Structure 1
């Protein structure tokens, strides 16, 4: 089975951000090889890992990823309310990158803040996929309640949205409703939901199986959460997907097929801009 994974965070050198885990390109490639994963989408560091510069964080990561085009797929990391959000978005578009990670709990913000409208409007025009962290993460829950993502999808029908962790244990039924409201445009990121020890993020295997059967395997994308998940954990997560009571075709969709299609869609949309 050809596997392509989402959600690998690239960490800058430890000297710049010693409080974050080590996770450079060499470690990521070793992780992919050990898990028999062909390619992965790579997120740049957040601005607070690069002395507050979102632009520099993206430029640094793109330079690292471009050295391995056969294994690593570049993405961006953007705080939609930042003064340079539109400039960074345009830079990514000009470089052929149309996938961005947004983390409301790190770049602390309400996703429904009207000041983000210019960013969402331009991202929709350029054919971007917005990949959101969802669920508890030490920030006010009101900033990213599931219904706000539903409003976002209604207001910007040309956007493609990925909801990482599906909101976890507490919110996954509501995110299932959002996915059902917007077929073909919203996707569940199956990332770091497999470990019972991560209580608020954990989704039971039976619940995950019911989600896939109820909504369709074409709605879900497997993610690594590198470097927080070890090689052994990633292998276990893949084994859980492979053990679901669904068809082999559906497993292939989750483990790379849906991601490939979504990347192809965003590339085609961006060429029309």
Structure 2
């Protein structure tokens, strides 16, 4: 396909994002601008290290939205790491019922979005409660792209060794726990990493440092609410994505939970961009300049 006949649609855009992910991970420092094409063909887009892009061929509306949303994760590298968290919730801010039922709150389009984020990141982080309730696979079954390293935060080593992601061999799996428990054998194929903490919570900045020391620069925190809230409270998120479904649950587990504030001026009001995903609306919030 030549630039004269090319059009960047969803399929072409996704291929360009995967190519950008591959290129950025092998660079110590991103150049000011990158030219990207597919399969050795002439460049179709020019991308800046800040995440802006210029197309050299026509781009569909869906292709443009794809590039806008996913370029930051594709650009993650050693000198430009990125940590993004995601929560899917109801209109009234619930991510599950009181007994933990959470599927499905959001529609299939948001599930595809999660798999795209997994394919573009280097590591995906979830808390022990998410593994306990959902027994997730954390792979990229719905899209083309690599599986991320799966990182489970389990400070007290309370998870059963029977959960599928410890045994399926689909992707490297790391269990992060308190340092005092790190000498115990890992469940299944999981590698155990000990991190300082207070016995109940891990030092999350150290978790990110350990991952980056191992060459994992694009970090995607997929849940649950307590884990995402802890990273947000610690000021460690570059972006926060919240997918809101047209559903009212009325009770249940909240999404974001932070220390109480006295007035709204103390609240966070990040710069956001909205994306329609079927019946859901995704808010992509920029927390760091």
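1, 2: which one has P(r) over Cα pairs in 10 Å bins from 0, in percent, for residues 219-258 alone, as calculated, at 31, 52, 17?
Source structure: 1.
If log10 I(q)/I(0) by the Debye sum over Cα atoms at q = 0.07, 0.16 Å⁻¹ is computed to be -0.21, -1.32, which of 1, 2 is the source?
The structure behind it is 1.
Figure out for me which of the structures 1, 2 the number -7500 belongs to, where helix-only ellipticity at 222 nm (-39500 (n - 2.57) for each DSSP H run of 4 or more, over all residues; to 500) was derived from the coordinates.
2
Determine which structure produced the value 13.5 for mean count of other Cβ atoms within 10 Å over residues 155-162, calculated from the coordinates; the candidates are 1, 2.
The read-out was computed on structure 2.
For distance in nm of label points 7 Å out along Cα→Cβ at positions 11 and 147, which of the structures 1, 2 scores highest?
Sorting by distance in nm of label points 7 Å out along Cα→Cβ at positions 11 and 147 in descending order puts 1 first.
Read the figures in this text as sums done on the coordinates, not as results from a lab. Remember, it's a predicted structure, so these values are computed and weren't measured experimentally. Cβ atoms are built from the backbone, for glycine too; each structure is taken alone.
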